[in-house]
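Several structures are given next for inspection.
No value in this document is a laboratory result; all are computed from the given coordinates. Please read all numbers here as calculations on a predicted model, not as lab measurements. Cβ atoms are built from the backbone, for glycine too; each structure is taken alone.
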Structure I
């Protein structure tokens, strides 16, 4: 290419000069971010932020001279899958904490074995760790080390907010509304505040990706030399050493380098950019990729990560993956704790339309002529718009490999997203009102950011109040002495009947009778008329926050448990609510003294017969948008070896079908061994699915004969369909995401053999 004579571009203002343009509004945004981030850091107990439970042990391992972990699914360290992450963030954390004695980490990182990670619940038990007085001021040991790394993450967040402003100011040097709005959108995102106030490598990769994007947007307007491109290469190399998602920035760097070379009509400029970027990237990351290849035969090491965290099964289609959009959006705006503390619904209803409007309307900035659509500006806009798309594509690929549909994983593109939102919201209104759109979103974000720590996060981890005798309410008295250690004083139960799928909330009042050297777990079982458990809740007392070793004699607490009846519960039925205490380590239950049992039966309730349009036990279980199981009947839920379970399934076609599926019905044990099975086309071959038309209802009966050598016990009844290649149809949940490739209809009992032994 021949280089054309061009006027020398004016040198852009320095970053310091650009930041000074932000004046007191930018200073206020940064100050508010600092205050809020530190508030989130205090409100969120140690190890209760997303994956902090595993991120920090990686840092501690490095600080103690342990080197990089070698990952193996059969030999898990306390860092679990996070030991497969690129090491830069963890090395920085180790650098600032290595002098601290963290030998107390096992006591501080006291894991709650019953925590509901990734599952919002109505009865708490969300704490992944048991929290004690050790977390209070003055900080020392592990607590101090974790706090220091959290504060380091907050400083990285400050850098990201400032870079968001610089990015928007380089894109729109004549504007003040969009840069300030973009900085505030980043600063006041409650989920970003939550993540960046914790130990999480997202804080560093978000900062470095924002820096790299700002450099590229800045370079395409000038004439960068090899030093500038090499500086970008260093940033991209460091970003890649922070998190693998930053690899996508190399594509943007190629785009920026190509555009600059095109403007200069110079192949040499393209060569200079490519080599100057590639060399530092390779120098910084080559050893990491080689190590991963040597250890795992994968340069990124992601296969080791997946082997530990678990590969996705069944693998969804893109359409099914789109069904996880709701959770994706929730975790972008605010899904706290171990992805088990959602914000109130109004938060998502308020923020999602505003954010989506901003993103969708961002091209209006060009179409309405508000921005000068010269080639340079178009390239800058393309870089900012392309980066979230690159991250989204890589996230979709990752979510096909393992369950990862979390909007917070888009934070490496947060600066770009914030700029686009501010840009779009400023373009949808007349010019004189252009500040209103970004201001509405910023105001909404700020309100949410202020409320979440005090209304959602902190209350979830509050220990139970110790009740006095006078504070005990009117209840059904029980006064059961469990092993001389705990007394079940009584309970309150508001409902006398329920339906399949309902929660059955019950409040139980406990009193410690003696000091305890072991942490006993509470169990609450819902048991049907055949002595099968059809609902269960297990947790430590205090709804997960107050283990028995912390309780003092006389401590009295109220615990509310909300076990759910199985949605597939056969009706009519009658259930009993039973409770007790057991050792998780041995499984042994505490005896109920003077009652000769190891549990307490608290209440019973009727489950009336449930039919819909004449179909018993109605369901709505969708198999790959082709067939729905709309009900079933099980004539007997107990059988002896040689006898059969009489099962009737009710199918409905969701569309006209053009292939034949086989129905499988199985009684399986805990080790997935099969003790009764029938695989057949529907109605014993009399109604092949290729003849089904949309809306057709099919009654389908099976006799599952139990094997003669089947041991007595409780088993699972599972059904489903598969095609001619023995590929099972996926069970789709609400919204269309793939949950499983089978339907569990609940438990059945195989009784002792009735045959006499010789």
Structure II
């Protein structure tokens, strides 16, 4: 068999020699053969830093070199600007001697560079979904020249897109482009984590007749170093006012004097984290919220005694930090001569190259097994062990707290996620909605804006043939169009054609229209002329807030320009971002239940984590909560434990509320506290729900509309269609009834 190296274009062979690659990696060898020898789509799955990008581009660029296309030959679609920038620099070096141009394209790229590239319309275009949407609308007359001979579309980080409107938007865009192409482009999907490969293969091929080949390379066995410690910390809301006004971070202060519980361990948590950070050169710390990343770096800086130093090596990295500060953090992390510690949200979970990390730390459980695997994979490059240490933080509970509040759910979730991957290599399957009505509105308005005028039949033909709308009926679509006409988002002219209406023009003419994800109301924060980032809530002049791991005082507010001028101050300050809910899969809850039932002492548990787990197991055994799903709490209160994921638990909650069952506390997806005169009465109430299941849409109809609006453009969808979509895609009636039947038994 021919060595795949010799099948590559000469400029690629020279590049490999120049960069002193020892050999092609296994995933690259497999992908070269699959892409060069078949005409099909290809899904490439392999762990982080295994060479997936090169696995796709080495054979693709070879094809472009051997047979140059008459238009742009490759479109690379990335979910993040930073990821596109990173890949742009990598491709620039590879293409240096090829004569094949490459251009990144997003909101931060100068228009002059874009214009120059479009004149040539060749080579590789690296673009975000939002910028591609803008091209489909604004350059509709040029699409044939730009993409007529498009050969390949590379979709990166496909696992982060498949379950979102943004991923479905990409499928719509690719199908819309086929109208201008001699033949549909082949799609190459890249992913480090895959829950159900077959489902992802079908998704990638959506709207085409080509099958999808799967190139999979797990990279063999990999050494993994894991650790988990648990800390019980005071709730900051219960801390004394005088402590909050101190120059020390409030989370480092001792517990309130009046408490009889064990002392606040927040100081111990951050001291432990600080010691781990000090012992290595490169640390990436993940947290599940922007507020938490700010808290982490604020505390680490305070412990290091370098709160006022701009070059201290401690960085915050999330979507509200300015691009300049994020890029500075990434550059210092890649620089082998610099010490660097970054606290990040999902912004660094994806495949941005940040060099050879020594360790990854995680505050609290990741929401998914997939996220854990992605974050773990950021370390352990170049043959080193992947290293990840978890910090499980639990709020201190009052001694009178009920059983549900005394269980360390976060600790159990962390262990369950780790065990599901170590034992089974299990990952969450993607969620594919039946009625993505927000995207349906968006693509209706986008197609009509690009075409200016279409008849209802023509518009339906353009939109309903897009693969994400396979389950949308003509009745659904007719209801949407009638509503859009009534609300002046659309207008019907005398000849019968549809055009964008007055209300619709205000939406489609705003640059924010190109995005399908929800916009945040943001206020730009500046220190003089230097941009720090943005916050969601508007403070008052004189207020303090935290951003980029530092505290700031508000000097001035320009309401019209939405700009806040600040100065740096010392001490504690609140963060100004809103929280969001997370979806937890039923398989994780099932494994949490098993953890409480077994007596395994997992090797990665540190002393306090093991002690807390054992106390939770004792509590579970004494209450019999893992065997019986209804636990008497005393008086007229009962603990209901279906051990189901977020979707089923949300459905159960709505069904019980609809039936008039009185809930005292609900913590989805972990437990409900329900009031009933007796256990027998409670079971009778649950049986009544099972025996007389209401129409799901009737249940949804009782909810406030703001609860049903889950996505960006839901607000423009008629009530009946929105309720049907919510019932189909956010509820699981069958799963809820099955769970309740089990509870009753």
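Given a value of 78, 55, 51 for Cα extents along the principal axes in Å, for residues 106-545 alone, calculated from one of I, II, which structure does it belong to? Each step should come with its number before you reach the end.
Numbers: I: 88, 58, 49; II: 78, 55, 51.
The read-out was computed on structure II.
Match the computed value 58 of percent of Cα pairs over 24 Å apart, for residues 402-609 alone to one of the structures I, II, and report its label.
Values: I: 58; II: 67.
Here the read-out was taken from I.
Kindly point out which one of I, II the value 102, 69, 57 was derived from, the read-out being Cα extents along the principal axes in Å.
Values: I: 102, 69, 57; II: 76, 65, 63.
Attributed to the structure labelled I.
Out of I, II, which one gives 4.5 for distance in nm of label points 7 Å out along Cα→Cβ at positions 602 and 626 as computed from the coordinates?
On the way: I: 4.5; II: 1.3.
Derived from I, not from the others.
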